[in-house]
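What follows are several structures.
The numbers here are math on the coordinates, done by the rules we state, and not lab data. On a predicted model such as this, the values are computed, not experimentally measured, just so you know. Cβ atoms are built from the backbone, for glycine too; each structure is taken alone.
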Structure P
């Protein structure tokens, strides 16, 4: 399989994983991860299965979804593909207050159509610490 076909397959794995995690359906998401999978989540939290971020998000948000703006796909080492998903989060905080425009970047390392590792960054911590940041971002959107 050539590099283009491999990166296309790896991108499709990321898209399927993100679709499952936003459902949220961590069991379906787990179909797209390799043995030894690692998620490094905001704040340096490490999870070994898709259930970890799902549980964390259930405590942080009443609900949350992604508005994916784009994917950037670059070759990695040893047959790996690096996929970045960039966009914004929208949803509700636990008290029911809505939010949108919360920037995120997810970085995936993928090989042979399975996700090896993921890094997750977003604005949520800043917005929780200083709600004025959220208000400024929502007013600018």
Structure Q
């Protein structure tokens, strides 16, 4: 039985290589995480922001579905594994210095958010004109 080698990421050798080369060399932070914004592949609507570690990023590439690192539970989180609301990966993009990801996904199931909304960004920040307590308002 032959096994497929795991996905490998490139070295972060120089700024030129990171910004201009075509080898994926993600930069994980001091906690071993990288921000991953999931957006709807059809509408470009922001769905949720989560984090990935090296293992969850490799699993995402392998499965074709989003796998994150849950900071609150300190464990891998295959989005939709228990809820059925999984995210099918259409494309993964990285920014210029490869320290943030955008996952273009097809959202399956009832909704993206654990509150059963379509996305996690259902409120907006409203700053008072004269200072004071900053409030939230529902997005229409």
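The value 1.04 for Rg/Rh (Cα atoms, Kirkwood Rh) was derived from one model only; which of P, Q is it? Answer by label: Q. Comparing relative contact order in percent (Cα under 8 Å, 6 or more apart) across structures P, Q, the highest value is found for P. Match the computed value 11.9, 34 of Rg and Dmax of the Cα atoms in Å, for residues 19-74 alone to one of the structures P, Q, and report its label. Of the options listed, only P reproduces it.
Which of P, Q yields 1.00 for FRET efficiency 1/(1 + (r/R0)^6) of positions 51 and 99 (r between Cβ atoms, R0 = 25 Å, to 0.05), as computed? Kindly include the intermediate steps, with their values, before the conclusion.
Working: P: 0.55; Q: 1.00.
Source structure for this number: Q.
Computing helix-only ellipticity at 222 nm (-39500 (n - 2.57) for each DSSP H run of 4 or more, over all residues; to 500) across structures P, Q gives -3000 for structure Q. Thinking of P, Q, which structure, once Rg and Dmax of the Cα atoms in Å, for residues 67-114 alone is computed, gives back 12.1, 34? It must be structure Q, since only it matches.
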